[in-house]
1. Could you tell me which structure in P, Q was used to calculate helix-only ellipticity at 222 nm (-39500 (n - 2.57) for each DSSP H run of 4 or more, over all residues; to 500) as -24000?
2. Out of P, Q, choose the structure whose coordinates give distance in nm of label points 7 Å out along Cα→Cβ at positions 7 and 55 equal to 1.7 when calculated.
3. For which of the structures P, Q does the calculation of relative contact order in percent (Cα under 8 Å, 6 or more apart) return 19?
4. Here mean count of other Cβ atoms within 10 Å over residues 15-22 has been calculated and equals 18.6, so which of P, Q was it run on?
5. With volume of the Cα convex hull per residue in Å³ computed per structure, which member of P, Q shows the largest figure?
6. Tell me which structure, out of P, Q, gives 68 once volume of the Cα convex hull per residue in Å³, for residues 23-62 alone is calculated.
Structure P
Amino acid sequence: MPPPTPTESETLALAALAATLGDERRAQRFLDLTGIGTDELRRRAGERTLLAGLLRFLEAHEPDLLSVAEAIGAQPAALVAAREALER
């Protein structure tokens, strides 16, 4: 599978962000671990560094990675590839 384009990576990461924020427990854990507030999250939601950080957060806990991947109709490996592309 070829690496995702920057636009594809951002789109996938934004979908993962929406799915993460749609789960109260996961959203709170993300906010707690990153120290980011909801206002800052709204302002920075489209930034590549924040999106890559979210995907790294999901990778760190496989059940979350699998759950979010399923929720957005993506393979877990696609989320990992998107994070790698966003970090380039």
Structure Q
Amino acid sequence: MDRIDDDYDRSDLPDRFKLALRLADAVITDPAGLSPADRTALTREFTPAELVELALTVAMAAGFSKAAIAWGPPPPIPVTEVPTPTPQGTVA
């Protein structure tokens, strides 16, 4: 994960990973902005099913992230303490 940042194209990540990250960037920022060369490379490297899975996973994660930000944090959950019975029948 340390090697994934804004300059992943110049990192030592495998080309397959770089392609997947380019697809993720495109899905999040501008799906129409994926270059024809990247589209060709993606279809050579990944099966149609893998491309669908990658794109949908990224889109759903981005969507849930935006929804979580819009809704804000959940309310605090109350803590419930349940006494534990001992073998003698008393409660500890």
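No value in this document is a laboratory result; all are computed from the given coordinates. Remember, it's a predicted structure, so these values are computed and weren't measured experimentally. Cβ atoms are built from the backbone, for glycine too; each structure is taken alone.
1. Details: P: -24000; Q: -17500.
Only one of P, Q returns -24000 for helix-only ellipticity at 222 nm (-39500 (n - 2.57) for each DSSP H run of 4 or more, over all residues; to 500), namely P.
2. On the way: P: 1.7; Q: 3.1.
The structure behind it is P.
3. Q
4. On the way: P: 18.6; Q: 15.4.
It must be structure P, since only it matches.
5. Working: P: 81; Q: 211.
When volume of the Cα convex hull per residue in Å³ is computed for each of P, Q, structure Q gives the biggest number.
6. Working: P: 68; Q: 54.
Comparing all candidates, it corresponds to P.
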